[in-house]
Structure P
C-alpha cells in the first residue's frame with residue numbers, strides 16, 4: 001500500500017508501522033514453529049522432544065496474540081479473519 005503524506009495522518013502512519021512490525025513478528029513465530037517441528041522429526045532425546053513440544057505450544061500462543069493485535073489495528077484484516085477464525 002502506498003500513501004502520500006497528504007493522504008495519511010501521523011497516527012495512521014504509526015499504526016501502519018506497528019502493523020508491519022507485528023506482521024514481521026508473526027512471520028518469525030510461524031517460522032519458529034516450522035523449525036521446531038522439523039527438528040522434532042530427527043531428535044532422539046525424549047527430554048528434547050518434550051521441551052520442543054512445549055515451545056511449539058508457546059509459539060502458537062504467540063501467533064494467536066499477534067493475530068489478535070493485528071485484528072485490533074487493521075479492520076480490513078479483522079473482517080477477512082472473521083470467516084476463518
Structure Q
C-alpha cells in the first residue's frame with residue numbers, strides 16, 4: 001500500500017474547517033498544525049495514482065488549501081510486486 005507524508009499549506013483562519021474536511025476523507029490521517037500555516041498528514045492508498053488523485057482532491061476541493069506538498073513516499077510493495 002503506497003503511503004505519502006504530506007505538508008498542506010493553508011489559510012490559517014480556515015484551519016478548523018480544513019481539518020474537518022480531511023477527517024472525512026478515507027486514507028487521510030492528520031498529525032496537527034505547524035506554525036499555524038501547515039497541516040501535517042499521511043495519505044494511504046491502493047496505488048500511486050490514487051495518492052495523486054487524493055492530493056488533487058484536497059488542493060482543488062477544500063476551501064483554504066493553498067498547496068499540497070508530498071515530503072515522503074513509500075511504494076516499495078508496488079515495486080516488489082512487479
Structure R
C-alpha cells in the first residue's frame with residue numbers, strides 16, 4: 001500500500017473535506033481517503049502510486065489550492081496484519 005499525503009489550502013469545513021474526498025475517489029482507484037481541514041491535508045491509501053500531475057489537477061479543479069504531495073509505504077494495520085509475517 002502507498003500512503004499519499006497532499007497538503008491543501010482552503011478547506012474550511014466538513015463539506016470542504018467531503019468535496020475533496022469525493023473528487024479524489026472519482027478520479028483515482030483508491031482504498032481510503034481522509035481529509036483534515038485542521039491539518040490542511042488529505043491522506044490517500046492506494047495499491048499503486050498516484051499520478052501527481054493528475055492529482056494536482058483534481059484538487060485545483062475543486063477550487064482549493066494544491067500545495068505539495070509526498071508518498072510513503074503504508075503498512076496494513078488490520079487485526080491480523082502482523083500475525084502471519086515471517
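Read-outs: derived from the displayed coordinates by stated rules, not from any lab. Remember, it's a predicted structure, so these values are computed and weren't measured experimentally. Cβ atoms are built from the backbone, for glycine too; each structure is taken alone.
Mean projected area of the Cα convex hull in nm² computed as 6.8: which structure among P, Q, R? So the calculation was done on P.
Using helix-only ellipticity at 222 nm (-39500 (n - 2.57) for each DSSP H run of 4 or more, over all residues; to 500) as the calculated read-out, with -10500 as its value, let me know the right label among P, Q, R. Answer by label: Q. Calculating distance in nm of label points 7 Å out along Cα→Cβ at positions 21 and 37 for structures P, Q, R picks out P as the one with the greatest value. With relative contact order in percent (Cα under 8 Å, 6 or more apart) coming out at 47, pick the structure among P, Q, R it was computed from. This figure was derived from Q.
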